[in-house]
1. I have 0.95 for FRET efficiency 1/(1 + (r/R0)^6) of positions 16 and 40 (r between Cβ atoms, R0 = 41 Å, to 0.05), calculated from one of the structures 1, 2. Which structure is it?
2. Thinking of 1, 2, which structure, once distance in nm of label points 7 Å out along Cα→Cβ at positions 8 and 72 is computed, gives back 3.3?
3. If distance in nm of label points 7 Å out along Cα→Cβ at positions 32 and 48 is calculated from each of 1, 2, which structure is the one that comes out at 2.3?
4. Give the label, chosen from 1, 2, of the structure having the highest value of distance in nm of label points 7 Å out along Cα→Cβ at positions 24 and 56.
5. Of the structures labelled 1, 2, one was used to calculate P(r) over Cα pairs in 10 Å bins from 0, in percent, giving 16, 38, 33, 13. Name it.
6. Which one of 1, 2 has helix-only ellipticity at 222 nm (-39500 (n - 2.57) for each DSSP H run of 4 or more, over all residues; to 500), as calculated from the coordinates, equal to -20000?
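Readers should treat all values here as calculations from the given coordinates under stated rules, not as data from a laboratory. Note that the coordinates shown come from a computational prediction; the quantities given were computed from them, not determined experimentally. Cβ atoms are built from the backbone, for glycine too; each structure is taken alone.
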Structure 1
Amino acid sequence: MQLRAYIEANKIAEEELIFPITQQWARIILNKYAKLIGKNILRTHSGSFAINSERHGVDIRRLQQVLGHSSITMTAIYLKFND
């Protein structure tokens, strides 16, 4: 309910990202909070993330934005392992 209100209040179109963050920003946030609980996250697994996102219907263009790829070809490389 609150998310829907946020989307409507900010006039976010269906094709837009709700929270446009890059993989690098997500990694920074994860590492910050992991350190607070005494954990260390060295790397995120963008390949697993890409495949999982695609399986759940995320559009490849949105996925490209989230992963921070300048080329759709780079994003598509991750998806060729989606067997």
Structure 2
Amino acid sequence: MEKWDPIGVADFPEAADEYDAYLGRIAKRQRDGLSTEELGQFLTSLTAYMGLESRPDADLTAAREMQAWYVASTARFTDRKR
């Protein structure tokens, strides 16, 4: 919600779980190695699914931030020597 909030509910504590249903699908795509552009397109498709106006530029920005977070948060697992 911090990086992607197409509905605009980030300031409402009662909406903290608004996008939880999408987290697994987003994480799977990141694990599968989806490019930033592809992830942005996926976010745009989710926005359209919600019946909202398309915002590809904002979705691409969110995808970049999500990818950066994912790489940083998984680095400790991928950088280990075997």
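1. Numbers: 1: 0.75; 2: 0.95.
The value was obtained from structure 2.
2. Values: 1: 3.3; 2: 2.8.
It was calculated from structure 1.
3. Details: 1: 2.3; 2: 1.7.
Here the read-out was taken from 1.
4. Working: 1: 2.4; 2: 3.0.
That would be structure 2.
5. Values: 1: 16, 38, 33, 13; 2: 17, 48, 26, 7, 1.
This value belongs to structure 1.
6. Numbers: 1: -16500; 2: -20000.
Answer for the origin of the read-out: 2.
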